[in-house]
Structure 1
Amino acid sequence: MSWKSLTRRAAVGTTALLTGALALAGCALEEDSASGSQTDDGRTVVKVGYLHTVAVDSHMWLGMEEGIYADHGLKIDPIQFDTGLELSTALQGGDVDVAVMGAVLSNFPAQGGSKVFLANDVEYDTAQLWAAPGSGIDSVEDLAGKKVLTTQGTTAHVYLHNALKENGVDPDSVKIVNSDMPSAVSGFVAGAAPAVVLWVPFDKTVEKEMPDATLVDSAKNYYPEAAILGGWLASNDFYDNNRDTLDALTAAWLDINDLLVSETEQSLETVHEAAYKDDQELADTKRNFSFEKVYSNDKWARMYESGEVEQWIGQVEKVFVEVGGLPKYVEPSEFFDPQVFLDAYAEWEGAAR
């Protein structure tokens, strides 16, 4: 079934074309609107903070470009951030209503101030360990006593911690040098450390600038036990006072995800044209997407119901506690609400029959 028939069956509000997007992404701009305000055609404005990677923002751009958010009575105002810390600060400060992020989904909500309401994907193999030629690093075990460049508190750091533990290496025996990822990769290439843990697409930089470097290990070797979930969260204030908007966002996401799963190639072409054509080739966008896992709506529903989604959130949270990024472990049930998705899915599934 095409996305058009899907969105028609579940459409909420207007079917006007969505034109609100970032100029950076090559989309036309509407006049800025305040969160929660209404556009001339009656859509609710939602300020969405996001990190600009294929694993995080593909659903958002696809929904905007195909008019699916508009079909559900929403106008998305996308606001890009460079780090999860900046985005989480903006969310709690009210500068954005909801946020889309990766591994830090399991960190900042556990500290209070926001609620997770929607899973997006699993970063199946986005994190990788690379070693310089002549470093003597041929396995994760060889990292003991070595210096490693990465960005702490991110998907890469979570992967590294899990890999060290799984391979019997004391994480305290590895000297982690923290910097933003572009600096970590450039430092690795310049010889500042014998190893780097990065996320794609920075592997392409290493391949180009240090062709003799070795890909030693990657996150797929620890899936699903160490799966890293990405998703959507809302500030506590927005969560408490805008349930109708969260319901509409989730209902739209179900239509978007169904399109992305059923018509992946065409969907990625749309995402690329909207948000990545100035940064990389289409083949790179498709390649980057291949390092994540997206599931059908039906499978997501089963994982919500079984508690698997909550388990994934919790297992990454435990890593943040172990590395000192969180003072204590908080049960995910205190900051994760699966019912938003399950209620929307029940309506989506009923309409499909």
Structure 2
Amino acid sequence: MLNTTREILTKEKIEGLLLSSSANIAYLTNYFGFSDTEREAYLLITIKQNYLFTDGRYIQAVRHLQDVSLQEIRSDAPFTKLLKGLIQTQALKIIGIEEQDLRVKEYLAIKKLVTEIKPLSLRTLRMIKVPQEIDFIQKACEIADTAFATVLKKIREGMTEKEIGNLIAFEIKKQHAEISFRPIVAFNEHAAIPHHLTSERKLTAGSLILMDFGAQHKGYCSDMTRTIFFGTPTDEQKKVFQTVFTAQQKAVEYLNNELKDRKFGNASGADKISREYIQSQGYPTIPHSLGHGIGIQVHEAPTLSPKSKDELTEGMVFSIEPGIYLPEKYGVRIEDLFAIQNSTLVQLTKSSSKLHVVSD
């Protein structure tokens, strides 16, 4: 990965690339221990060498990394001082940065050290997964599928949204994995809020339950959503569910035909066919994109949305998740992960997405 990134330096005519996001540092070094909410490391890639800046909490943990020169951040040797020394000794004048991650204070400090700063992104590089990355995501999906099957057997009347969310997390962690994000569990009208904050609401007979969750395996994430019924659904609920299910199938069929004919699929086209089908049945448009890429982060490139310019090609992994949300009533979303392998759409999540009824 580091060698591929170095090719970007030559292409963009820059002398160094400074990475500040923990996701990109993990992607290039295979070390996933840095926080994604705190600034604990930087990675500088030059034509000749790679430099990892971090403090004493992590120096021992990253000593095993190959092709990386460690730079320890200390009170008497802050990051900017260390960076300045490298810039001067290597005569670096043009530096690339992650404009979507670097803080203003950091930018202003770096600006004083070089002649030019150029914004760069690893979006395109990370969008295409190598086989091992897909294997890791597949395993994360298997872990989540297993957890979901167990949770379905344990759902009981009177349980709260939080209790079911905690149960999902427990069943994932019991398999020696981590959750990829805090599970979303929503009953009835709460399910009409796409990113509902899981609450103390208690489950009653005749309720609809939306569950959105994922596992993390070796730093790679899964993501799936299932909508089930605790008791017999109404005819209207059955129709809404079937509409969402069909909308997803239409997107899958569209992309498979695209891959067969052209070896790539149009992301906005998949969104369009799914979105228009839902609206044709008299329901409101999907208030979010049809899908998103996934990998080290739950949300990354590509994007399946109305304005997306992405072409879906070999090695990409992404979600397809249409939904119908009826305020003050309920919402239905079905989300699965797919990988493109051998010019075919391969579903990674295996839990049945058909209408499912559970009861005490």
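Rule-based calculations on the coordinates, nothing more; no lab input. Model, not experiment: these values are computed from the prediction. Cβ atoms are built from the backbone, for glycine too; each structure is taken alone.
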* **distance in nm of label points 7 Å out along Cα→Cβ at positions 127 and 231 - highest-scoring structure of 1, 2** => 2
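One of 1, 2 was used to calculate relative contact order in percent (Cα under 8 Å, 6 or more apart), giving 24; which?
Values: 1: 24; 2: 15.
Only one of 1, 2 returns 24 for relative contact order in percent (Cα under 8 Å, 6 or more apart), namely 1.
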* 1, 2: which one has percent of Cα pairs over 19 Å apart, for residues 103-270 alone, as calculated, at 69? -> 2
* P(r) over Cα pairs in 10 Å bins from 0, in percent derived as 5, 25, 34, 23, 10, 2, 0 - corresponding label from 1, 2 -> 1
* Asked: To which of 1, 2 does the computed value 3.4 (distance in nm of label points 7 Å out along Cα→Cβ at positions 255 and 287) belong?
  -> 1
* Match the computed value 1.00 of FRET efficiency 1/(1 + (r/R0)^6) of positions 87 and 199 (r between Cβ atoms, R0 = 30 Å, to 0.05) to one of the structures 1, 2, and report its label. => 1
* To do: Tell me which of 1, 2 gives 35, 23, 19 when you compute Cα extents along the principal axes in Å, for residues 47-118 alone.
  => 1
